Structure I
Amino acid sequence: MPLFLVTGLPGTGKSTVCAELKTRGFESYDGDYDHLAHWYNNGTGQPEEHDQDRTPEFLRTHSRDIARETVDGLAANAQDKSVFLCGDPENEDELVDLFAKVFALILDEDTRQYRLATRTNNQWGKLPHEIEYDLATIPIAYDRYQRLAYITLDSAQSTEIIVDQIIELI
């Protein structure tokens with residue numbers, strides 16, 4: 001069986017979907033919580049961990065990526081089962097060929113901003129410069145979803161319905 005990506009902007013429910021997939025017995029990885037995604041220095045290409053101090057300068061000079069070798073390993077493990085990667089690596093364009101299907105979680109912006117402001121499991125998107133950075137990625141992400149014909153799912157629905165839809169489509 002193949003490797004699938006569940007992507008979306010921050011706050012759309014990727015981690016929650018990942019947890020539900022695990023509950024249902026699927027091998028699922030969260031790019032952040034399973035430590036697959038890392039901050040990379042755009043000048044050197046080397047990973048640098050700075051989870052606590054993401055200043056505006058840091059965000060201008062770094063990207064949050066998942067190494068292709070990591071995704072290659074997940075794809076190799078997916079030979080006899082369905083495997084899910086839930087995350088939104090900034091180098092997604094470089095990885096998309098490794099996935100059998102890509103599901104993009106979409107959500108109206110007011111609800112997404114509310115989720116970012118009130119969530120307690122992740123601090124991303126609470127500081128003004130992180131909000132600015134996040135908002136700048138919206139057109140890039142939505143262009144990718146359309147250009148690469150991702151399967152979009154409304155993440156305002158319950159997690160159970162979203163996962164039901166994903167399972168039906170695989």
Structure II
Amino acid sequence: MATTAAPPLAILAADAPARTKPSNYPEPFFSRMAGRVKRPLGDLFALTNFGVNLTRLPPGAVSALHHAHTRQDEFIYILEGRPTLIFGTEEMELQPGMCSGFKAGTGHGHHLENRTESDVVVLEIGDRSTGDVGSYPVDDIQAVFGANGKWQFAHKDGTPY
């Protein structure tokens with residue numbers, strides 16, 4: 001009988017293994033996440049109700065496609081660098097120590113862009129509500145978070161990718 005290793009008691013967040021796949025988005029969106037490095041901290045501790053990522057964005061990288069959630073709240077805390085927060089049509093430069101939250105169901109799209117010459121490091125926290133729908137006001141994509149814990153992507157007309 002195989003045994004499962006117990007989660008660690010504590011780690012240095014920057015030492016957590018990075019995701020092997022930089023994005024779950026299908027092409028042509030997958031390529032737009034080039035350079036983004038996510039370290040899924042919550043998964044290391046077997047957390048199931050919410051996720052925590054330590055995300056590094058090198059110059060020119062983005063955190064995600066411009067998106068909004070129907071059921072999942074999100075929260076970010078800037079640790080390093082000065083990313084630009086795009087929230088709907090508004091833009092704001094953030095700095096270390098600043099945070100922002102995105103309430104589910106508002107329809108307000110958001111993402112971060114690193115428009116600087118230095119890396120940005122962000123702590124991202126979000127819940128894992130099944131049945132969540134991700135809408136993308138700028139791109140021809142929609143996503144549903146299934147009961148299996150995986151995102152299922154389709155065009156806005158429902159045609160699967």
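So here's what we get for this one:
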read-out: Structure (I, II) behind the derived value -0.42, -1.10 of log10 I(q)/I(0) by the Debye sum over Cα atoms at q = 0.14, 0.31 Å⁻¹, for residues 23-62 alone; value: I
read-out: Which of I, II leads on volume of the Cα convex hull per residue in Å³, largest value; value: II
read-out: Structure with the greatest value (metric mean count of other Cβ atoms within 10 Å over residues 135-142, set I, II); value: II
read-out: Source structure (of I, II) for FRET efficiency 1/(1 + (r/R0)^6) of positions 7 and 119 (r between Cβ atoms, R0 = 30 Å, to 0.05), computed value 0.60; value: II
read-out: If helix-only ellipticity at 222 nm (-39500 (n - 2.57) for each DSSP H run of 4 or more, over all residues; to 500) is computed and equals -500, the structure in I, II; value: II
read-out: Per mean projected area of the Cα convex hull in nm², for residues 95-142 alone, the highest-valued of structures I, II; value: II
read-out: Among I, II, which structure scores highest (criterion: relative contact order in percent (Cα under 8 Å, 6 or more apart)); value: I
read-out: Which of I, II yields 1.4 [distance in nm of label points 7 Å out along Cα→Cβ at positions 15 and 31, calculated]; value: I
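The numbers here are math on the coordinates, done by the rules we state, and not lab data. Only a predicted model underlies this, so the values are computations on that prediction, with no experimental measurement involved. Cβ atoms are built from the backbone, for glycine too; each structure is taken alone.
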